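Please find the structures below.
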Structure P
Amino acid sequence: MDLQAFISNHSDYLSQFRNRNLHVYKKHPYALVKYKYSNPPSPEDPEFSWKRYCRGAVINTETNRVVCVPPPKAVEITSLSELPETTDEVEYSILVDGTMINVFWSGTEWMICTRGEIGGYNRWLPGNTGKRKSFKQMFEECSMTKDCLDELPKQYSYSFLMRHKDNRNVSPIRMNHAILVEAYQYDSTIQRIKTEEYKTRKINFKMIVAGSSQPIQCFGENVVIPTYACKGYTVKYKHARYKYINPAFAHVKRLKDIGDSNNPYLNYLQIRQSGQLKEYLRYYPENQVDFTHYRDKIHSLTNDLYTNYKNVHVTKSKDKKDIPFHLKPFVYEIHGKYLETKQPTTWTHVKDYIYHLPPKRLMFALNRIDESMGSENV
């Protein structure tokens, strides 16, 4: 049973989705359904055949028809031996690193969707420009021509991987572009359109290069992918998808995931505390300028903290009540360590104390400094 069949069999399908802990977002006349990123459906789930489409599937709630689905969840494998035997035609392709953008024709206009929003107006981290762009804006900047979507057959929905400099994941991006990776048709069932059925059309988008089953021997135990920039490979059967993730890519992604916040300042603190900052910057040199700025602020905070500690507890030239609010708990804790050990507090002790602070707690103090500096400049 695919997603359309489930909807056809359940008049209360939106409630059924919610009962299964799927998120439903409405934007008349559409509803977008997705599972939690941290809790994808298991292949062992009896309902996996339709839940795997719920990565941002869009349903017209007036017609109760699926109008757009992203490529379904792929099963990750580590070797060729994990692929099931099949007599079906097999398609393989490079697994591209990017942000999934889905597009469908509403009857009057092309609708752009992300995994969690219809319209693509949600925003993510800014790149080096310092401006927050919507996914819709970034996708338009990746299009080769202004009206390139109008060249696509309107009876299908399309899935693109957007590679924009302001929204880099792991693989380096030298120029903004979007890659057409899949197309779907919707009748009584959801049908994936084979690449060769539309690749001969004049379409102003890059398209994923797909091949026959023979080259999937690259999934053998000794596969070597020379660069982390290649995410891996994917294998498609009729209704099944498998993916092999390049270990080098996975390593760099783990480095990036250390900073798991939408706040680049907090990401820096998390990566810094992990001890992997130098390696991180080897893969993400574009963050060097911002990270140097953040480092300088931490050094300034450390110096201020040490000076206040000395003035209060060593030279006695400052009263405790005059310690800046954001430094008071730090001064208290540092002096508490002195009372325990009776070892004189040095600048190195203060530096180590700051280094081991929980990043979110340190972020609070740094934000207070920024706020006070901002008020002084008013």
Structure Q
Amino acid sequence: MISASSLLLSTLCAFAVATPLSKRDSCTLTGSSLSSLSTVKKCSSIVIKDLTVPAGQTLDLSGLSSGTTVTFEGTTTFQYKEWSGPLISISGSKISVVGASGHTIDGQGAKWWDGLGDNGKVKPKFVKLALTGTSKVTGLNIKNAPHQVFSINKCSDLTISDITIDIRDGDSAGGHNTDGFDVGSSSNVVIQGCTVYNQDDCIAVNSGSTIKFLNNYCYNGHGISVGSVGGRSDNTVNGFWAESNHVINSDNGLRIKTVEGATGAVTNVNFISNKISGIKSYGIVIEGDYLNGKTTGTATGGVPISNLVMKDITGSVNSTAKRVKILVKNATNWQWSGVSISGGSSYSGCSGIPSGSGATC
């Protein structure tokens, strides 16, 4: 015979098994261990506060539940190890990543910098993003990345805004290949209102569609770049807008580079109302002879550049720089207007400019 109390206990146990525990609203990760990370990741609001990430480990915020908010507070640092990283990984849909007032995410890059970038000791990439579904990353303060800062891969419908990347210490301490934003195999990505001090491309779009880079400031690096395109699994850029940006004291202003001997396509690229100043090498450079980090002098046409708009580009280059360099093959349908760059000198070896485009060297 089953007693009433036994029956009640059985009913309660069955209810407990059938009803999952509700998701915790907020969790904080702090200290110098990631041992609780798997639990913290289940929360809908995650606070990273004064955290030291152990050497050789990733602050792995991948696979977050839809709608999760991640907030960085205080100072986040990373212990030293030679490895490829990333130091931080974030993925999910409808994710919000924000920085609280006064926070810093400090990569302590001087521990890795050797002036050799990719060719020296192994350095970790900083932040890997795989975000979709109207996700947002806003208001982060990034300091002294060891290597590339944001690796944006397989993202869609993502807005990145009001980011500060400050790697000025690397100018005199051997920082190299510290790209601000590397974009690949992504669509509908907007990067706006950011400030970047670094020693490589402010942004490099290697593949993807409908990528917008708007109202940003780029200092001391290699400028705004499409490419290099070619030699990867995805070798098409279709739709890039760089508009109302300032490029200051950089090697190049605006750049498109395609890989010699490779195949792919660069199309529907728009540089509009950008300002450049203090440019050291080229104000505008479009080249189809890029190979292993250098130019060969012989453009190939396997990655043709078509439907290119260059409009209202103003500013100046240094006395030793060239205003415009174009060395391409199989380019079609270019439209240039309002390009006014002073200083420096003209480049005498331009070739492959589409007729009627208005582009000149």
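Values quoted throughout were computed directly from the atomic coordinates according to the rules given, and no laboratory measurement underlies them. Quick caveat: nothing in here was measured; it's all calculated off a predicted structure. Cβ atoms are built from the backbone, for glycine too; each structure is taken alone.
Tell me which of P, Q gives -10000 when you compute helix-only ellipticity at 222 nm (-39500 (n - 2.57) for each DSSP H run of 4 or more, over all residues; to 500).
Matching structure: P.
Who wins on relative contact order in percent (Cα under 8 Å, 6 or more apart) among P, Q, i.e. which is largest?
P
For the read-out mean projected area of the Cα convex hull in nm², for residues 106-265 alone, a value of 11.6 was computed from one structure; give its label from P, Q.
Working through the options, I get structure P.
Upon calculation of FRET efficiency 1/(1 + (r/R0)^6) of positions 66 and 170 (r between Cβ atoms, R0 = 35 Å, to 0.05) from the atomic coordinates, which of the structures P, Q produces 0.70?
P
Given 1.15 as the derived value for Cα Rg over 2.2 N^0.38 Å, which of the supplied structures P, Q does it correspond to?
Q
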